[in-house]
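Listed next: structures, encoded as structure tokens.
Laboratory data are not the source of any read-out in this text; all were calculated from the coordinates shown. Predicted model only: the values in this text are computed from it and were never measured. Cβ atoms are built from the backbone, for glycine too; each structure is taken alone.
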Structure I
């Protein structure tokens, strides 16, 4: 299997879950060979460093992003209601015309996840 960007990012995300900084740094190098300037990689690494308390590395990542003129894109979410997809940006949900229905759907999804055994990671 020839690993692509999606596979490498998936592995990088797994490194955050398992707090494996050393492996994440190797994967970061691989990703940046494929996609130099990939802002998502810098954000994932920054989050991993924050989770593991490596604050000097968080600052380093932010400085690298600034030097490369990379920006974190605003978070966007979407939900399907009655076979229609609705999108909204972080902090923008309440201004959406269907915000009440979206929030109801979100509450249902959270309840289903918890009922299935999901435990929220509150460490970050």
Structure II
């Protein structure tokens, strides 16, 4: 009877020991699998994040280059336009001013001549 009891005890002990080992093995492997999955997921997420960051950075860099180029081009264009306009404006102004000045000089000259002529005629 004692022999049967010892056999059952040993059997249960061995079974429990095997069960604990299997459970520990499954648990450990599940934990490792979860860890690997988390690791891969994190790396993929980091890679995607880095890719988006690099893409945005490149896009912003290109945008800034185009913006600066366009801005510089527009600025040069505006400067040339303003220079041409100012030159034209100054030339027109000088021309009109010279014309008015010449007209006033001729007008005064004619008036003086007429004044002298009239007074000479009278005397």
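Comparing I, II, where is mean count of other Cβ atoms within 10 Å over residues 11-18 highest?
Going through I, II one by one, mean count of other Cβ atoms within 10 Å over residues 11-18 peaks for structure I.
Taking mean projected area of the Cα convex hull in nm², for residues 67-106 alone as the criterion, which structure among I, II has the greatest value?
Result for mean projected area of the Cα convex hull in nm², for residues 67-106 alone over I, II: largest is I.
Have a look at I, II and say which one yields -0.78, -0.86, -1.08 for log10 I(q)/I(0) by the Debye sum over Cα atoms at q = 0.10, 0.12, 0.19 Å⁻¹, as calculated.
II
Can you spot which of I, II the value -18500 was calculated from, given it is helix-only ellipticity at 222 nm (-39500 (n - 2.57) for each DSSP H run of 4 or more, over all residues; to 500)?
For helix-only ellipticity at 222 nm (-39500 (n - 2.57) for each DSSP H run of 4 or more, over all residues; to 500), the value -18500 is produced by structure I.
For structures I, II, calculate distance in nm of label points 7 Å out along Cα→Cβ at positions 19 and 99 and state which one comes out highest.
Comparing I, II by distance in nm of label points 7 Å out along Cα→Cβ at positions 19 and 99, the maximum is at II.
If you rank structures I, II by mean count of other Cβ atoms within 10 Å over residues 3-10, which sits at the top with the largest value?
Once mean count of other Cβ atoms within 10 Å over residues 3-10 is worked out for each structure, I has the highest.
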